[in-house]
Structure 1
Amino acid sequence: MTQTSHVAGTRSNGEEQVKKHTISILVENKFGAFNRIAGLFAAKGYNIDSLTVGPTEEEDVSRMTIVTRGDDQIIEQIIKQLNKLIDTIKVIDLTFESFVDRELVLVKVQSTTSTRPEIMQVAEIFRAKVVDISPKTLTLEATGSQQKVDAIIKMVKPFGIKEIARTGRVAIKREFQGEV
């Protein structure tokens with residue numbers, strides 16, 4: 001995926017196409033709203049690849065970004081059922097829209113005085129920040145597309161990853177639709 005144009009990833013599953021979908025849901029910021037949405041996925045056996053929740057510009061509204069997979073019929077069913085939930089305000093399948101998305105990762109990497117400069121060079125290439133340092137580790141913070149986050153993890157893996165904390169995808173519909 002690129003940062004400017006997103007197209008659903010597909011893989012063949014017999015005759016049906018299983019696509020990765022990014023669904024944005026505005027929900028009332030009330031007790032139990034998250035549980036009802038997560039429960040809907042669990043009850044129907046739908047998998048969640050990534051889920052993030054956070055407040056919006058309105059204090060009584062939260063935005064959930066869910067990445068899931070399914071053929072058109074399954075995704076249509078998910079969206080219909082999400083719209084039926086009491087706390088749901090709006091559901092948008094961003095998959096076929098132009099949108100911006102990012103992930104955040106914190107990676108604690110084993111380091112020594114001899115490997116530290118090389119790890120910091122990898123961080124610089126990915127525009128990552130060193131957010132913690134100890135005699136034996138460096139902790140990097142990186143943001144970007146899923147592919148960028150995957151790539152930095154792959155690049156520091158040979159040094160020895162001690163710990164990873166990774167958000168899911170956050171996404172928002174792009175307003176500008178023309179050429180820059």
Structure 2
Amino acid sequence: MTDFIIPCFIGIIIIAGLIRNVDIFNEFLEGAKESLKVGIDILPALIALLTAIGMFKASGALDVLTNLISPFTNLLGFPPECLPLALIRPVSGSGALAVYESILTDVHPDSFAGRVASVILGSTETTFYTIAVYFGVTKVKKTRHALVSSLASDVTGFIFSTLTVQLYFRYFI
């Protein structure tokens with residue numbers, strides 16, 4: 001059933017365009033041109049972001065920051081294996097997936113850390129990436145409150161991912 005949703009949606013769009021006498025192919029080409037322009041506009045921000053992520057991980061700063069924060073997160077019951085994921089997730093989705101994969105390789109997916117990591121990926125956002133893309137496209141220069149509130153929601157997601165797994169799976173530490 002779900003295999004037919006996208007083809008049906010495309011069919012509905014084509015039928016609606018034919019009924020309204022719209023040149024569907026030209027509209028598609030215009031949309032593709034506009035998307036390429038947006039892609040070119042956000043490319044510098046994406047390159048800078050990916051470069052910064054690579055430098056952050058390669059320099060060992062991620063390990064230093066993880067060791068610095070771990071005494072506080074241990075008090076909250078946050079699994080130490082998930083701390084690198086919590087630090088990378090707001091910056092990079094692909095970096096977060098790589099860290100997530102290493103967590104699942106090191107500990108079992110059904111372990112406390114594996115479950116918390118899974119909930120983190122499902123309940124948090126790549127904040128800096130999203131702000132770079134959306135604010136870059138709209139030419140907004142000041143991210144003031146959006147950045148602070150987004151990071152606060154990420155921290156909330158990290159904390160509640162631990163609490164949710166503890167409550168749902170009865171992992172009281």
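List of remarks:
- Structure with the greatest value (metric FRET efficiency 1/(1 + (r/R0)^6) of positions 20 and 60 (r between Cβ atoms, R0 = 35 Å, to 0.05), set 1, 2): 1
- Calculating mean count of other Cβ atoms within 10 Å over residues 84-91 for structures 1, 2 picks out 2 as the one with the greatest value.
- Taking distance in nm of label points 7 Å out along Cα→Cβ at positions 92 and 124 as the criterion, the top structure among 1, 2 is 1, with the largest value.
- At a computed 18.9, 57 (Rg and Dmax of the Cα atoms in Å), which of 1, 2: 1
- Entry that produces -26000 once helix-only ellipticity at 222 nm (-39500 (n - 2.57) for each DSSP H run of 4 or more, over all residues; to 500) is calculated, selected from 1, 2: 2
- In this comparison of 1, 2, the computed figure 21 for relative contact order in percent (Cα under 8 Å, 6 or more apart) is attributed to 2.
Any read-out appearing in this document is the output of simple, stated calculations on the displayed coordinates, not a laboratory observation. Quick caveat: nothing in here was measured; it's all calculated off a predicted structure. Cβ atoms are built from the backbone, for glycine too; each structure is taken alone.
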